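Next up: some structures, all given as structure tokens.
Just so it is clear, none of the values below were taken in a lab; they were calculated from the coordinates. No experiment lies behind these values; they were computed from the predicted model shown. Cβ atoms are built from the backbone, for glycine too; each structure is taken alone.
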Structure 1
Amino acid sequence: MLESTKITRRQSEIRQALAALVGKASPTEDETRSMETLDAEYRTNETRYRAALVAEDGERREAGAELETRSDREFAELVAGFEMRQVVLALDEGRALSGRTAEVVQELRSAGGYRGVPVPLMALEVRAGETVASGTPDPIVTRPIIDRLFPASVAAQMGAQLITVGSGAVEWPVTTSAVTAGWANGETANVAGPTTYATTDKALKPEQHLGIHMRITRKSLLQSGDALEQAIRRDMNGTMAAELDKAIFLGTGSSGQPLGVIPGVATYGIASTDAADLASWGALRAAVVRFMTANAATGPGAVKALVRPELWDAMDDIEAFTGTGITEWDRFVKNIPAPVMTTNALAAPSGTPAETQVLLSTSAGGVAPIFVGLWGAVDLIRDPFTDAQSGGLRLTALTTADVTVARGTQLELVTGLELEAA
């Protein structure tokens, strides 16, 4: 038994003894001395227990490493003693198998059905001292799958709220009226009004479906087995996440896509301003000021910015004040500390000179600037029958999503930011 286990049991016994003694209102002198002795032993055992854990940690690691590789090593040792001669005699004369050869055949038969005598492929390898026509064999081991790289999701970083919808549609009533207050002009005069309090509904509807259909060859399935299938599932989910992120900001609203934030500027009531000048903090500061004057943001720290890497490259090369080393990018990140960079959710710079865009957002009153509805989870469908003739497999991943903007005043699009002088 491990020393730490012995100490743990003794500590349990001490706690039980102390529980019986402390329950007495007036313990005797012997009982008091017993409590002091047990308490001192308990504190000493705590130190011993920690020391035992440290000492036993190395033993546990060595034992765990051995257990992880023991089964593979034992089977490899059995296969190393596999004799093809016994298999030939069994097929020719009906002789019974024995020794390691019989054990290997029994293991293989328990894992699958065979009409003849199963022979492990490792038993056919060239053993030490043998040669082949082409020289020394060079076996290949297939390692775990390395997944693809996907762009990081920016929707959550920009304050978008993901909503899981079971079925049906979801609507948010948003106030659109401009109710005003007025003073009564005189002792008997009435106050201003009445003013109509109006709302409009912003809905998420299950009308857009995103899917991926993939064919997997038999070679791929046999190369890494279950690990490859899981890697393919991750690949499909990553592709879907990247495409959904792109649709949130750049969806066209046609060809089955939801209407994204930037193409839907006019529909969602988002202010769009053409800077028509070299990219600078001054052009972006004007948009932040518009945010604050619209009561959408209390300061630049409440504003989030979505930018392209090309904008950082250009602004970090423009010195704001000659001889100071302070660039326009330094001034930008001083006021908006953590701009979100993306190459997936904003279109690449275009035109002559090249121009880019910046999307600003803020969460006013706890309301997210963008709502993304997802109907259920990703529906992953496996079809082993369509490509059964070639031993392949088909996977289909489906999801339903929609995008809407509740209050357009929480978003601002700045266009026409030139990356170089005209």
Structure 2
Amino acid sequence: MQEKGYFQVHNICVFEDNHYSKLVPLVYTRAVFELRCGLFTALDRINKHYPNTTITLFCRNYLSDILQERYPCRINDLYITGDTCLFLNGRALFSLPIPIGGCEEIGIQDNTLVYARLKGENAKKLSPEMFLTKNPIELLKEMVQVVNTQVPMINYFWDIIKHNKAQIEKDFMLFVKEGAIYGELYEGVYLMNEDQIFIGKGSRIKPCSVFDASDGPIYIGQHVTIAPNTTIEGPVCIGSHSVVQSHSRIRGGTNIGEVCKIGGEIVNTIFHSHTTKQHDGFIGDSYIGSWVNMGADTVNSNLLNTYGDVKVEIEGNMTNTHHMFLGMAMGDHTKTAINTTIMTGSIIGFACNIVTFAYPPKCLPSFVWLSHHGMKVYSLEKALQVARIVMKRRGKEMTPAEERLFRLIFQLTEKERNSVFK
């Protein structure tokens, strides 16, 4: 007999909350649960934890069209089959699933709602707007029991970088479990700790490449090309259809998304997807968005000469990250010229064009063209034209929803630019 108050959940709702603004520019074109950390995004991981469930996504309203293109889910429209729902915060890194069955309860951490397991009537009281503009804890704690929980949360971009290396290891252990070689290894490839190396179908590892999984697993997706004389030191994840150029040094914590072209020296850095940085140059402890192109010898600093904590400007305020090593966050569709040097703790906006040998400002607004002549607004129509060309080169046409979002981001970031140009 089922215990009183106990029920089985068949619905999952992954939500954004009011902390999303701390993660711009990385979340202009994606919801917080689409950010990469480990082998997966938070949403990918939730899908793996809860197969055969009905998933609804709660997000900012202006992202609803683009998410509808990406996922076969209900967007901002909670429809409960049965009478129960498990709400999961999209900023949480759920390495292990929250039990799908149980009594009604909410899990909180530092006054943040991490999850809520609710019956139909209580579930229907929650909306995307409530998560994005209010704190629903006050409402819910009057109705259901409260549980204090400990789950890694993504509050700022440096939290993703902090957790990424360990998350690669956790995801490999939980979902990959053991090494396997399905791709082609050319003669002269050397594998260290092979049982922690996974190479997907159609991938090609060319001569004189060294994979060292002594300090963590190495995951290579499908149809990846690793050019000759490349060194990869785990933990590392390289997504499907990506290319790593010859003589590259891919060090621990590197997380390369799908359809990227990467070269040079990379350490503890996430490239979201469809990004090109295929020439020499060091990038460390950073999160780089999609459709970015970095010119030859683009480098960033990830350590202050004083060895002090790196400070970052967030929403106009300087925030101490309490990190000694921290590089930058760079928004989608940004381009850098050859020999660009980016300072420690920088935030580079969406669709910027950097063509100067001088150091760019540590906080560069979106849609800015920066040259030795100074800063000016990057024309929306010109930026769109370039974005379409870049996407077409990768066999992708910009969809109407993507274009609408691109134009909307220009409007959303106008105040940010005006503060610089006034």
Structure 3
Amino acid sequence: MQLELPDPCLIVLCGPAASGKSTFAASRFAPTEIVSSDTLRGWLCDDPDNQGINEQTFALLHQIVEARLGHGRLTVVDATNLEPKARAPLRRIARAARLPAHLLIFNANEQTLRSRNEARARRVPHGVLLRHRELAAALEADLSGERWDGVHRLETASLDDVQVHRKPLAPLRLEERGPFDIVGDVHGCLTELDALVTELGYEDGRHPQGRRLIFLGDLVDRGPSSVGVLRRVLPWLEDGRALFVPGNHDDKLWRWLQGRGVSLSGGLATTVAEWNALTEGEDRELRARFDRLMQGAAPYLWLDGGDLLVSHAGLEEPDHGRIGAAVRAFCLYGKTTGREIEGFPERLDWAADYSGRPAVVHGHVPVRRAEWRMNTVDIDMGAVFGGALCAVRWPERTFVTVQAERSWVQGQPRWETWTS
């Protein structure tokens, strides 16, 4: 059996004493990655079995876990963790650190636990073992109200067959190198997209010099041919010719396709009108392909050895290498106050004091001119509003633009003028 776990993440071991948790962890993770309640008791009072200092022990355990996750390090918590009150603070710590939390449940029958306990140097009293079995039996009901990024059930009798595969978090693709051509918000402007990729030297998504396209999201809405843009781009994304991070408009279309109650405002109505004109077969095929794209899309991509980060609306440095609902919301919508100005969300200039290592390329906010500042650049030049469709060449940091044929939106956006 291969157990795939993201790296970094929080791994919480859960099972009765003598179920093999510590042995399993010691053989598959580095000693520095394992935070053991028994070890901490030993550090505190030279007695790893002293349950009388559990309050101090777990306060220290939580502090260490929080610090390790704060540094972006994979962390394994080795304790029984059979009660909800033991697991809840660990989930909160992982959520605050914007890292996944995975629960590993160790299943063993009473006979196995008894025999393993008899073979231990530090035997657990029989009454304690029975109590652990009772708590383990209640696990399934307890877990129904808990949110984990992954729950994995392991049988103690076959732990030797379990191989742990550590997989980088989805956004972390540092090994993927440029050169890239990063395309801003398309918004259904198929004619401009075709002109831009031709100007960049691509034919059917391929470049003679091995360059690759990256789309910054908002492929759809407002413009005349959102379905046409999807049909053009999906083959390139499906076979790896191009990369993609989702925008808020892509996400809204996805939710509409799932039957969730979303407003058709903000340009979605134009895409819905196109979609409703599809035949039943076309609808089924395109829906399935778009669903696969969105399910597999990371909220941002960190590329080129760590030198480049692409996200639809940008990302502040503390969240580089992190993941979760808050990170995804920032990548889709940027930094907002919750208020509106002239019908548009009030946005905060997150990049004004950015000083991170990777260059951050984003879109989302229409600008009249793309300019590098603080090692970031906004390349949404408002093609659908009559501006231009823009791409930035990486690592050259130069811009290629195609003027829009016309504006497809009544009125004008609130153009931002970011200043250095």
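1, 2, 3: which one has volume of the Cα convex hull per residue in Å³, as calculated, at 169? Kindly include the intermediate steps, with their values, before the conclusion.
Working: 1: 451; 2: 147; 3: 169.
Label of the source structure: 3.
Here helix-only ellipticity at 222 nm (-39500 (n - 2.57) for each DSSP H run of 4 or more, over all residues; to 500) was calculated and came to -10000; which of the structures 1, 2, 3 was it taken from?
Values: 1: -12500; 2: -5000; 3: -10000.
Considering all the candidates, the number was obtained from 3.
Tell me which structure, out of 1, 2, 3, gives 7.1 once distance in nm of label points 7 Å out along Cα→Cβ at positions 110 and 390 is calculated.
Details: 1: 3.8; 2: 3.2; 3: 7.1.
Matching structure: 3.
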